[in-house]
Structure 1
């Protein structure tokens, strides 16, 4: 699995599936709004913080619109030699559009 839809991610969160969700945005953006259960590892430091990533479970990374997290998911899959890392399609905007339209976005 290379990407995941916002609706499927919401279902996984609701079912308390064993996943790790990583918000790659800046801390101030994370504080304003983030997906429940996500942790914040900003893009500019995530390559140096791979010890926080748990590839034995499914890891979902996201950014604002999905482009940066798509790149980072590819990078992390290769670096950590795992297929258990994917990105959120459309990023937080996709989440806003498909799951939580009341979220304070951008």
Structure 2
């Protein structure tokens, strides 16, 4: 199987560019806090690494629909996962949810 030399570096560049772009939009979206999460936040990049965010936002939308808001407003240019909690859910469950627990342990707060 052929190996594409330098593709991980190209992917990292694309992810950094997209991170800068969407980060600039955060102030207009009514966010409380945002962490960069997932493999990229820990420095692991390969050909299919997505951007992942843990987001705290004032919302009453049902959990499965919350990411739609960010997809509609930010129009991600790379695969992006939005994990959105409202402040009450976050304060009640931050020590129970495995994703939240890991993110808070190793990820970078990038907004708020």
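With mean count of other Cβ atoms within 10 Å over residues 57-64 derived from the coordinates and found to be 11.5, which of 1, 2 does the value describe?
So the calculation was done on 2.
If log10 I(q)/I(0) by the Debye sum over Cα atoms at q = 0.20 Å⁻¹ is calculated from each of 1, 2, which structure is the one that comes out at -0.98?
Derived from 1, not from the others.
Computing helix-only ellipticity at 222 nm (-39500 (n - 2.57) for each DSSP H run of 4 or more, over all residues; to 500) gives -12500 for which of 1, 2? Let's see the in-between values first.
Details: 1: -10500; 2: -12500.
Source structure: 2.
Can you tell which of 1, 2 yields 35, 23, 15 when Cα extents along the principal axes in Å, for residues 17-64 alone is derived from it?
The structure behind it is 2.
Can you tell which of 1, 2 yields 3.8 when distance in nm of label points 7 Å out along Cα→Cβ at positions 81 and 97 is derived from it?
For distance in nm of label points 7 Å out along Cα→Cβ at positions 81 and 97, the value 3.8 is produced by structure 1.
Read-outs: derived from the displayed coordinates by stated rules, not from any lab. The structure displayed is predicted, hence computed values, not measured ones. Cβ atoms are built from the backbone, for glycine too; each structure is taken alone.
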